Every structure is written in C-alpha cells, then in structure tokens.
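Structures for review follow.
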Structure I
Amino acid sequence: MKDLVSNQIVRYLEARAVEHIFGLCGHTNIALLAALEKSDSISFVNVRHEQIAAHAADGYARVTKRTGVVLTHLGPGLTNATTGVANAALDSIPMVVIAGDVPSHYFGKHPHQEINLHADAAQWEIYRPFVKRAWRVDQPHLIAEVLDKAFTLAESGRPGPVLIDVPMDVFSAEVDVALFDKVLSNTRSLAKPSLDEEVAEQIVRNLLAADKPVLYVGGGIVAADAASELREFAELLSLPVAHSLMGKGALPDDSPLVLGMTGFWGTAFVNETTRTADWILALGTRFAEADSSSWYAEYTFDIPATKLMQIDIDPAELGRNYPLEIGALADLKAALTVLLRVAHRLVPEGVQRDELLAQIAANRATLKLQNAEAQVSDAWPMRPERILSETREVLPADAIITTDVGWNKNGVGQQFDILTPGTFLTPAASPPWASVRRRPSVRRSPTRTAWSSHSSATAASGRTRPCSPPLEKRTCRSSGSS
C-alpha cells in the first residue's frame, strides 16, 4: 500500500508520542502542515520567527525531558533557526529539525531562496558544524529510515539536535507504507551504559578516604533525570556539592550540602573549597571556561594536585580539560544507582561531616547578611538583589526560571535559590559577553570572586572583585548592563 510521505511522517511522529511541533509555515513544508492538520494528537505551535521556534523547542525539551521538534521553511527559515538550534547543541538538548527545501527537480537552477553557493541545494550544510548529523533526503523511500535514525541519534549518548532536510516534492511523493511499518516496530530508546561495580567501589573508597572530598555536578545530572540519586548519594556520604551554571538546582539550593556555583561568578568560598579539595568526583560536567576560571590552577580547580574522577555519557569530555585518576563512560542515573548500592554496602550507617556542614551554613549566612540591605533597598533603578529576592519569595518552589545570556543568568546562579531540579533553564554554553563593554569602576572586598566588573560587583553586593591578574590578559568585561 502507498501513501503520501507527509502523512507517513505524521504517523511516525504520533507513534513517537510527539505532542508539539514548533515552527513557521512556508511553501516548501505546506504538504507536511496539511498532514499535521489532520492529527488528533500533535499540535503545531505557530510562531512569528524561526529562532523563537528553536528556542521554544529547546525549552520544551529541557522541561519535559522529551525531544523538541522544529519545522522550518527553506533559506531564511532554516537560517533564522540557527541560533536556537546551535544553543541546543552546545547545551546538549535533544532536538529534531525538519526543514523544507527547494524541489529536487530544480536543484542548481537557483529557484526561489535556494542556497547553492558551493553546491546545488546546499542549505543543509549550514547546520553541519553544530548538529550531531544533517541529512538531505532526496528520495521518498529513505524518509522512514532517516527519521528513525534522527530521533535515536538526537536522544542517545550526549543528546543534541539533528537536521532532516527534505525537498518540497518529496513531502508530496508517495511511499510504500511498509517502510514506515518496519521502523515503527523498532525500539523507541536504547539501553544506556552503567558503571562496573569494581569501578564504583574504587570511586566510593577514594571519597571515603579523602580529607576534603567534593562532588562537582553539571547539567548532565538534570538531563539524565538523576537528581534524586545524586541527593541520596551526597546525603549518605555527607559530600559537599559544587556545581556549574548548568548544574544549578541538580541538588536543591536549600540543601545544607550545596556549596554553590564555581568559576568567574562563583564565590570565594566555593572556589577555595574546590581548589583545595583532595578528591573531586565530577558528574555530567564539561569543566567549561567560565565554570573553571579559564582553567587557571590558582582560582577554582588545582588539578592534578586535586585528584579527579569523572563520569560522563560523552567519552570526549572525559579528561578533556583536566587529567583523571578514574574516568568512566556511563549514564549518570545508572552510575549513581550503582554508586549508591556500593556506598550502602561499605558504610551502611552513612558518614557525618558536622564541621563541614557548619562551614557551609556559616558562609551562607554571611552572604545573606551582605545582601540584606540591597534586598530591601528603595534605590532606583531597582537593585537586582531586591528583584531576585522578591521574585523568589512569591514564586512556588517548582516555578520554571528562564534567563537570557548576560548578568541576569549569573545573578540567578549566585543569588536565586532553585528548589526543584530541572526548573532552571539557561543558555549556559552561549558566550555571555557577546556585546558588552567594560565598566571603569570596581569595588573591592576580601570575600569576592575571581572575575567581575562593576555591574557584577554592584549586583552581588560586594561579593565580587575585579579581574585577577591572569584573567587581565584579556579585556575584563561584564554583561547585562549598559
């Protein structure tokens, strides 16, 4: 039996339980939109700019832990979505982008909006540098196989976006339904690697033997839905938890074990704790420049003086920025399940670190006191400390917080408690100093962090300090203020 490709694509998406597709219409994807109109389970979220579609799909994927789906027109439609798709790639967010293209029989004739600067109908190549894979599907019989591969690739390993570029006439062509029947019988998800029991025991014994152990967590914890396992493991062994910007909220900020954010916008207490740790177990983090103070050993991480163990689903991240004592390729939820089992066997009563908890509590109280005046200030413009404090006060614990790039995300990272894992959405991998300028005035304080200029110093109520000498090799810049 034969059917239109567009109808079968919708059938496949329904079978994958896709509920929303974000995008904008155009003549090249009109056949797929016509098929979507007949779907009872998929809604098309029509936006007014493709960049919004990509960002919306990104946010949807972060909150629901499901793959975001984007539908774009050719040419400027596809290029408009670039920023949102690239951000999803940098932050490891699963996304499938379906783009219409010029009809295959017009390749190379330069029809309306064809991109053919280096090859005929080459718009799909624009995405090659930042997606996990890009396909241009010129023949109808390949659509089913490519769709299945695309979703599997977007969701497996380190998640990320993929592109399926489809010429306009292929959407409207007929295809043998049996090709889609075959892929619909395929598994919807792949089993993920776990941690070997022997390796898990090595890791736990190293943490138990350490004088100053630290857990350092990134966004991979939230992406793997491993927050509850992280919490149980940290509490069982009384391990202090520092986090990257993306890792904020993996352990709720009201936990007595949370140190806070490291790096440029972390506090001196957090950076000193990670710098002087004897063992660190890093979970789902890539040790990004901002989180690691440009990797200068005197500020945030002094590795290999500190011994590092790292677990990640992406082998490229293991030992990339710092040498490892132990590196393990594993899904974090599965790995933490094994680590918990081993820890319960080795120390069934758990570990108490009362002195450490007292230090964390004292530092938290000091920072709160430093911000107290600014949080109730009637100054105009309104102080960011007051905005953050009053916003936290009125919002429920599970409210979803989103930020743009700039100081707003750094301020939330420093001062706004995230109480429910997965409710902090931020473009952490995008450069926060893209279009900013240096401020001449900087305040000084012995408790300030490794990097900041005037706007950060003002917003942090004396908690920050100017660029440290190594970082002054480049222009010291701040974002979010003008």
Structure II
Amino acid sequence: MSAVVQRRLARALALAALAGAVCSAGASSATRIVGGTAIQIQAAPWTVFVQQRLAATGFLCTGSIVDSSHILTAAHCVYDDSGNLASASQLTVKAGVSNFSAPSSTDVEQDRTVSAVRVHPGYHWTGNVEPDDVAVLTLSSPLDLSGPAAQTIALPSPNAPFPANAQVGVAGFGKQTPTAEASGSLSWTTATVDPQGSCSSSPADGLIDNNGIALCAGSPSSAVCNGDSGSGLVTTTDPKTLIGVTNGGAIGCTVGSHGSFTYTGAPEILDFVQGNDQPPSAPRETAATTLELEWNSPLVVGNTLSCSTGGWIGAVGFVFSFIDTTSGRLLQSSARTSFLIPAADVGATIQCVVAASSGGGTTLAETTPTSAVGALPKVTIGPIAVTRGVRGQAVTLRVVLESPAGLYGKFGVCAIPPRPVAPKICSSQRNSRGNGGTYVFDLTFRIRPTSPLVATHVEIDAVAGLAAATTRASLQIALS
C-alpha cells in the first residue's frame, strides 16, 4: 500500500498593501519607519521622496536612485485608490533631503518632475500585495550625483545567490505610527532577510506566493509602514546593494512583523529594471501544479521516498531537496527524485522541497512533512532442522526468513560451511514493495569427497533490505 503527501499550498501573505500613504499636503504630525531611527540623507543618499499629486490629496512613497535619470519605486505608488495609473505629470521626485517637508541645513535638495513611467508588465493593481510590484520613473532632467546627498545604489549582479539571512537596512519617509501622518523625516532600520519563501521565523507558516521574485525581512524592534512603499532594501556591507523594493507590511505596522519586498536579484525583476520591457518569467505555481511525496507503507528506515512534480508553465528545471523538518537537516539535494531513508533518520519527519528554475528565477514549492520515520524492522530466521550429508554428494539446507512489512530491496541468504567441508553458497530474491511474509531459500551444495567425517555447523547469514540476521545450522557428515 502506498502513501502520499501532497504539496502544501503556498499560503497567502498576510500583508496589507502600502499603496502610498494617503495624506494632505500639509500633514506633519508623525515621523518615520515604526521603530526606526531618524537619519541624514548622507547616510542613505540613494533615497528619494516620491509624490503622486491628485486633486486634493497625494500618495507619499519612497524610491531609490538607479542612475542620474531613473528612480526605482513600487508600482503601486503610481496608481490611485481606484487602480488608475498616474500620468507622468502627476509624479514628482525630491532627492537630497532628510525631511521632505522641512529640509535641513545640510540637505542639498533637488526637485524633479517625471517624464515617463515604466511599470513591470507582470504587475496588476488590486489594492493588495501583488507580484512584480516595481516601477521605473524617468526624470525630466538628470540629478547631480557629484555630492554626498544624492548617490546611486548598486543593483545585484546577475545570478547572485538568494540573500538568505543577510543583514540589511531600509531608509524610508513613512509613518512612525499607523494612526498619524508622515512628518517628512527620513528614517532607517535594519533587518534580517528570511530564508527564501519564508516570511517569519516559524517553518509552520509555509512558503509565500511568488517566492521566486519576492522576499521577506524582519526586525524585532521595527516595521515598515505607509509611506515606506518603494524604499530600497539594501545590504549593510559595502558595496551596498539594493536587493529589494518595499511593497508591503503587516496590517497595523506591528513592531517585529516582517515586511514584503520585491526581490531585485530575480532576473524577472532585474532585467526589467535594466530596461527589458519583456523580461523572462520566474516559474509560477498554478491550479494545475502538482507536488507529491510517495512511499510504500509503512514509513520506516530503508524505505524509499519518491518526489514528483508537474503542471508548471514554460521550460522549467528542477532540483529536489529532502529535508528533516524536526532538525532542519538537508538530507539530499539533487536532480534525483528518490531518497533512500538511512538508519540515522529514525524519527525524522521528511518533506520534499522542489526548486523550479527558469530564465526568470527560481521558485520553491514544498510538500507537507511525513509522519515520523519508524525504526528498521527486524528479520528473523526460522529453525533449521539438523541436516545429514554424505561425502561427495549434494545436500540442501532450507532457510526460512520471517520478514515484517517495511523491508525493501534484496533479500538474500548465504550458507558458509567450514572450508574443508564445502564452499560458500548464496541465494537471493527481491522484495521491491516491502511486503511482509515468509521467504524460503533452498541452498544446495556438494560436500567435498575429502571432507572430514564430523558433526559441524554451517554459518547462515541473511539480509532483508537493510536488516540482517545470523544463525547456525547443524550438519552431520557420513561416509555413505
């Protein structure tokens, strides 16, 4: 009987979209990132203030300087509350400021209008967190990047590894508390990038949707909030590199919650930012996507797990990883779809994680874990009657193995008489389904003509998959 663990559906990310903080032009009652620290622009000179001006209100966002003429921000920052795309004339950018409403004496303010807006072709506005949430703004005139208040931020190198557990920082013009408007102050906080697909420290949360192009990061003492949308998530070591664009945070901007960021290291995102309006797509799970982990019951040491997947769109390559979820140990990772459970993995609960890769990036999907792996069943050898043999003639030993269910592979028995008596003889058969039962082996060998006339013992060695047993059979040799 086979058992199957199917895929664990990627959970919906419990994040509210930061569709740009909606505020009046004169709002000034709050400050910055929740739990962040106010900084001068020279500490994060790639950071700019982005504003979308409507008839009576405006959306406040943050952006990053890619080069003197281009700003990277979140796509939802260039839509209004009804999902209408803003015109370039409705957008303005302010660089070189530590406070967008009251620049300090050390600020070198540069105000620019926007001449063009590029939105990632995969982005669709819904008012919630969505994939491909990036837009590039072309400025009407270039920024002056010769001073310390306005500088570019580096983009990831192509094929850079996923930055799991990287120490990162984010500078934004967002709220300090969710109930007050942004004062204009630029704030900084640090965080740690979650492993790919994760959005908290709990493995039970499962994988987030579209994890090939999105990542999460969190800090125990802060959180991104409205107005931080579009801000750059950057490495804290030099050269500082922009690895994410802020696109969502927990409802209520709760301190310690994990923020959502569009992953700029994914080719689907990086290629677009660098000018490709038709970038390759990272693999996506669909309703037709399957991921199954199968085995023949019972689940014990020596069993083989088989992982299979299908229903992905486009040309996709796969790597299958088998992970012990009780310890976090990686047991095997390769293109192989099967895993033989060794004796060391008693008690493990094992899941299959598939990495689906294409030209647009790599997406993870996972099964739910198995139940705990049981210990190796024991095989026993039944009683063997005393056997009588004659010099120069054949004699047969009947060996019976009693096997419980759960032993797989080669079942074999060897009879090893004393060397002067007869040569070693072996016989085997296969039990590919792990069925329990009685397995009979008739071992026939010829007693040497010169064998001593003695009562002796024949060693019996048996294997049943990874299990083994030994016994001795009595043999009496006569002249005739």
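Tell me which structure, out of I, II, gives 40, 19, 14 once semi-axes √(5λ) of the Cα gyration tensor in Å, for residues 156-315 alone is calculated. Attributed to the structure labelled I.
When distance in nm of label points 7 Å out along Cα→Cβ at positions 148 and 292 is calculated for each of structures I, II, structure II gives the greatest result. Suppose distance in nm of label points 7 Å out along Cα→Cβ at positions 196 and 276 works out to 1.7; of I, II, which structure was it derived from? Computed on structure II. A value of -500 was computed for helix-only ellipticity at 222 nm (-39500 (n - 2.57) for each DSSP H run of 4 or more, over all residues; to 500); which of I, II is the source structure? Comparing all candidates, it corresponds to II. Name the one structure among I, II that distance in nm of label points 7 Å out along Cα→Cβ at positions 260 and 396 of 7.2 was derived from. The correct label is II. A value of -0.42, -0.67 was derived for log10 I(q)/I(0) by the Debye sum over Cα atoms at q = 0.07, 0.09 Å⁻¹; which structure in I, II was it taken from? This figure was derived from I.
Since every read-out is calculated from the coordinates, none of them should be taken as a lab result. Since the structure is predicted, the reported quantities are computational estimates derived from the model, not experimental observations. Cβ atoms are built from the backbone, for glycine too; each structure is taken alone.
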